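What follows draws every value from the coordinates through simple rules; no lab data is involved. Since the structure is predicted, the reported quantities are computational estimates derived from the model, not experimental observations. Cβ atoms are built from the backbone, for glycine too; each structure is taken alone.
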Structure I
Amino acid sequence: MQFPPIEGSNLAKRTFRLPNDLEGELNVVLVAFQRWHQDQVDTWAPLLDDLERTLPGFRYYELPVIRSMNRFSQWMLDEGMRAGIPSQPVRARTITIYTDKEEFRSALQMPEENNIYLMLVTQHGEILWRGRGAYTQETARSLSQAVADQLVAVR
């Protein structure tokens, strides 16, 4: 499965054309559809921060996916998120996607919006692993194994 081409901007005001602008050789993207999903996203930060610190070429991104809206509404929402996120590294990895949510979910075979989705994605958009929901040891082991398998395959 391929990550579909889509454009968004991070909270540091940089435009990204995904998946090509993903900066890691391996990238985890956490896709969230609801404001309350941030609690689920945050459960993954300790593991993903650790992987980013210890593995050269590994990056992770938070992708809030929001329905299409006019530029002024996007600006207001982005400014509200910036005000709520003082951390520059978190702003840099948070890429807001304004799009047709149903079309986006369909392209990635995401049947619902009740959980976050995690994907291990190459710079070329190949999805190597998928998970969903808040951190669990089982899902974390599965992700860590997928990352390790890819690192072995590269060597």
Structure II
Amino acid sequence: MDLLLPDFGLFFWMTLSFLIGFFLLKKFAWKPILQALSDRENSIAESIATAESMKIEMSNMKNENELLLNQAREERSMMLRDAKETKEKMINEAKEMAKEEANRIMIEAREQINHQKNAAIIDVKNQIGTLVIEVAEKVLRKELSNKAEQNNYINSLASEIKLN
């Protein structure tokens, strides 16, 4: 049983060494340890407060970014709508100009056709007039006494005439 019960001398020296160690630690180490723990606690509290403020700031920045992104999307859609309107306006103007040009060309073509038609009619009238004069001249040169011969002669001359 001696092994289980400590001796008084051992108990005394152990208690004395414990008390000396405790007083030394209390005198020299306890305050710096408590100060370090307090500093650590303050540092952690500051870090948490900084993290919270950063979280709030990040959420504000996120909201601002979303607002800017929405504004950019609206501007893009307005620019696309304006570009589409401008494109349609340009296409409509080009169509109108093409229609006007086509109408102008058609009017000019009709005028040219009418002018050429009138020139051709005048030319045909001139040729007919010339032919009539030539026929009359030939008829008068050949003074025919018989009306039947005169009609035959006019028919033969008419068949010989080439219209250009």
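Side notes on the structure shown:
- Computing helix-only ellipticity at 222 nm (-39500 (n - 2.57) for each DSSP H run of 4 or more, over all residues; to 500) across structures I, II gives -32500 for structure II.
- Structure responsible for 9.4, with mean count of other Cβ atoms within 10 Å over residues 5-12 calculated and labels I, II on offer: II
- Comparing mean count of other Cβ atoms within 10 Å over residues 117-124 across structures I, II, the highest figure comes from I.
- Among I, II, which structure scores highest (criterion: Rg/Rh (Cα atoms, Kirkwood Rh), for residues 29-100 alone): II
- Value 9.5, calculated as distance in nm of label points 7 Å out along Cα→Cβ at positions 61 and 125, assigned to which of I, II: II
- Structures I, II, by Kirkwood radius over Cα pairs in Å: label with the highest value: II
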